[in-house]
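Structures are listed in the sections that come next.
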Structure 1
Amino acid sequence: MSAPDYAAFGAYLRLQREVRGLSIDQVAQQTKIPPTLVAALESGQSERFPERVFLLNYIRSYAQAVGLSADDTLNRFHEVPEAPKAPEFDPGALETERRAKASERLWIIAAVAAVVTLLLTLSAMHEVALRYTQR
C-alpha cells in the first residue's frame, strides 16, 4: 500500500478533526477506537490498520464523530488506489460452493446411516445367535 496516498487521506481526517476543535483522545473516546489507531489513521500508517471490515467501521465511526458524512468519507478512502477492496461477489461461484458442501453433507449422512444400519444388523444377528446357542 502506498504510504503517500494513505498519508493524504489521513491528513484529510486530521484536518477535519482539528477544524472542529477535537483532540485525538476525544475522537477515541467517542468512537471507542484506541487513540493509537486514531493516530495511525491520521498519519496514514497502513501497516497498523486492522482488517478491512474493522477498518471501514472505524473510518465510518471516525467520520460520524467529527461530523462528516460516513459514506462520503468511505468513498474518499476507496479512492486511495491501493485501499483494500471488497471481495468480488460471484453468485454462480457461491451457488457452486453451496451445492458442493450440500453434496458432501449428504454423502456423510449416507455413510453414517450405512454404518448405523450395519451395526444394528450385526447386533440383531448376534442376539439371534446367542438365543440359538442357549437352546
Structure 2
Amino acid sequence: MSIVEKIKSEMAAFDAKRKSLTEELQKQFPDLFKEFFVKHDWVNDFMWHQYTPYFNDGDECVFSVDNGEDSLSINGIEWYDGKKENREVYQELAEILTAVPEEFYKDLFGDHVEVTVKRDGTIEKEEYEHD
C-alpha cells in the first residue's frame, strides 16, 4: 500500500468514526437538557441560530452560533422581550450552550439553520435566512 493510499485509508476511517460519534451525540443531545427543563417547568422549548455569514466586510466568513443570552428564544420569546425575572434563565441557558464548542454545532445541526430543542426531547431544524 502506497503512502497516499495509507493516508486516504486513515482519513476514511477517521471520517467514519467522526460520523458515528456525531450521530451518537445527536441522539444524546436532548438528554443533556432534561435537568434544565425540570428546573424551569415553564420552559417548553428554546431556540438559537447558527450560520456562516455570506459577507463579513472583507473579513473571513466564519461559522458561528448565536447562543448568547441576548440571541436565545425561550418559548418563542427573545431575551429582550421576556420578563425581567426570567432573564437569569436566559443567562443560565446561554452558559450551558456556550460550553459546547461551535464546531460541534455545525456537525450536529448543520449550517444556516434555526435549532429548537423541545421539552419532549425532540429537536427541530429549519433553514435560517440571514444577511
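Derivation of every value follows stated rules applied to the coordinates shown; laboratory data play no part. Since this is a predicted model, take the numbers as computed values, not measurements. Cβ atoms are built from the backbone, for glycine too; each structure is taken alone.
Observations, loosely collected:
- Rg/Rh (Cα atoms, Kirkwood Rh) derived as 1.52 - corresponding label from 1, 2: 1
- Origin of the derived value 1.9 (distance in nm of label points 7 Å out along Cα→Cβ at positions 96 and 120; candidates 1, 2): 2
- If helix-only ellipticity at 222 nm (-39500 (n - 2.57) for each DSSP H run of 4 or more, over all residues; to 500) is computed and equals -25000, the structure in 1, 2: 1
- Comparison of 1, 2 - label where relative contact order in percent (Cα under 8 Å, 6 or more apart) is highest: 2
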